[in-house]
Structure P
Amino acid sequence: MNTWITEKGTRIKLVFYGPSNVYLVSRDGHSFLVDAATLVLLGGITAGVKKSGEPAPSMLVLTHTHFDHAGSAAALRARYGLKIMAHGHDVDFVASGISPFPAGTTLGTKAFMAVMKLPGELVTRYPGASVDIPVSEPISLEDHGYDALVMPTPGHSEGCLSIVVDNEVALVGDTLYALATKSIVSPFVDDKDKLFESLCWLYDSGCQVFLPGHGPAISRERLKEQIDDLVRRRKLKAQRKQREQYEDS
């Protein structure tokens, strides 16, 4: 089981690795889950929690509420009696079990979403759950026994959250995406400008390791490369726009 241990002794274990990642953060006899994958993967998640040897989780933090990250939320609450934390923007999405799909960023993904968005949202509906701790601004988990910060990191969707643990490791959901070869940005993004700001905030957090919702861990160096590439692309886009405006004048 992949495990990251901070200098302060907080343990972060990948209790489920597959279509979506689920992590367990543990310290001083208590723990919390990050993300809930889909309902069909519930057995794998609970088996992973048991295999970890850590205490049963008392809280579930949802990095966002798309079906592949929140699908087992209600079942995990029933299993462990845990509280659910999610972005305040997404409270109604969790309650209904229907979370809007994000927009595409390429011609292919835009075309896919044009066809699949509405039917897909209905087909992937998951059992609803109430959110106990809505988050709309940075919140410390100190009262829960962790040196951790839950931070809104919008872009992939408006309701995205990232969790920075001991200023060393960040659990980022789909704010970063590690299944592609050339980019660590998801091909599905609602707001590119907000995502860019979120990536810069994650880098400025000082974390050395970033744990995404899909794929393996991402290094600080890889994040810097991605930000530099986005800066270059944004400059080229601005120059192209200025040139077009000049030619039209």
Structure Q
Amino acid sequence: MFRLLKALLLALTVVAVVAMTMVIGSCNSNGVAQVRVINSIPDAMAAVDVEFNGKIAVSGLAFDTVFPAPATPPVYFGASSGLVTIEAFYHGQTTPILDSTNTNFTGGDQYTLLLAGLATVPAAYLISDNNATPSANTVKFRVINGSVSSSTTDPDGFDIYILPQGKPISGIPSISGLTLGQTGPGYVTFNYSSEYTVWVTPHKNTLPLFSTTYAQNNPQITTLVIVDQSSGVAVSPNMLELIDLQ
């Protein structure tokens, strides 16, 4: 009897590990997409619950936070591939603030789902991730615009200059005209430098709105999300930083 119980416990442990791998892990799971969700709705009255096809996928996600919590390498939760209907609710409520937005998940792919806009008219933006290791002696940056206030203050979007620390703004922006919910060209590759400064300016204007310097490893992938202040009336100078590989 003791040997039977021991064998049963071992089998249950293996099943638990396999289940965890399906939820968190490999992008090689053909029928399961890997998803993380960012809440950048600045005027939401409460944290939000997110449902996929009528089932809660994320519960109580506060403004300017990510689920699963940021980690390096990034952590995702598993979602069934195929057509998915996305809805968002204030935590514990049943009336959606984001109603029946349809998208498609591809099994084995990784995604960042950005919830953005004002609470009266939020939107869901599905962004594909690529966390493959960059070439030696290079780093990659990606910038996502999650600032709804920029649609009013900077309707032509932001220009993003990504330069080795200490170099002033000059030349052509690394990303041009970045509007709400967009990533521009996606990942932009640079030669390795120990620090890079990311400058955010209005489109076709080199006067910076704000800048931040980020230490780098060799190689590294960094995703930055521009968000608003919690009031939603102005962009925040503090971008959400996700170090996806280092």
Problem set entry | Which of P, Q leads on percent of Cα pairs over 21 Å apart, largest value | Q
Problem set entry | helix-only ellipticity at 222 nm (-39500 (n - 2.57) for each DSSP H run of 4 or more, over all residues; to 500) derived as -11000 - corresponding label from P, Q | P
Exercise. Out of P, Q, which structure matches 15 when relative contact order in percent (Cα under 8 Å, 6 or more apart) is calculated?
Worked result: P
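No lab work stands behind these numbers, since they all come straight from the coordinates. In this text the structure is predicted, and so the values were computed from the model without any measurement.
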